[in-house]
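Participant: Alright, structures below, take your time with them.
No lab work stands behind these numbers, since they all come straight from the coordinates. Bear in mind that the values here come from a model prediction, so they are computed numbers and not experimental data.
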Structure 1
Amino acid sequence: MIRSIETTGKTKELAIRAALEQLKLTEDDITYEILELGRSGFLGIGAVPARVRVSYDDGQSEPTPVKTRG
């Protein structure tokens, strides 16, 4: 089943690295989508962190819906 988490960091690379450390996966095991590139601001004022969504396959199959009669 495909699962995903969102993480942030000063840069997109740091945000991806944070997700990899949290999930204990390698970059080959994931796909990522950049939600916000982030920016440093002026002298740190107005800084916005980079935000990414990291998706991975947890190895479990999708649950099969159960049909009921009625």
Structure 2
Amino acid sequence: MLEKSRLTKLYVQKKLSVSVMAGQLKCSEHKVNYWLTKHGIEKRSISDAIYQMHHPRGDPFFPTSSHSA
């Protein structure tokens, strides 16, 4: 069993992909997807996942710093 707290930390907080999580947890992507669904953790859309993969630091057009121009 994959614990909800661990899945939440990896998938929601660290924003890792299911594929990367499966590698770290040494299990199949199917198992990760099963437990995400079982624990009620909302999956990202494919477009969100692809965007996250290409922009791991967030949206380049909306910086997260609080500096004003």
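Participant: Using the calculated result 25 for relative contact order in percent (Cα under 8 Å, 6 or more apart), pick out the matching structure from 1, 2.
Facilitator: The structure behind it is 2.
Participant: Tell me which of 1, 2 gives -12000 when you compute helix-only ellipticity at 222 nm (-39500 (n - 2.57) for each DSSP H run of 4 or more, over all residues; to 500).
Facilitator: 2
Participant: May I pose another question? A value of 3, 15, 25, 22, 13, 8, 7, 3, 2, 1 was derived for P(r) over Cα pairs in 5 Å bins from 0, in percent; which structure in 1, 2 was it taken from?
Facilitator: Computing P(r) over Cα pairs in 5 Å bins from 0, in percent on every structure in 1, 2 gives 3, 15, 25, 22, 13, 8, 7, 3, 2, 1 only for 2.
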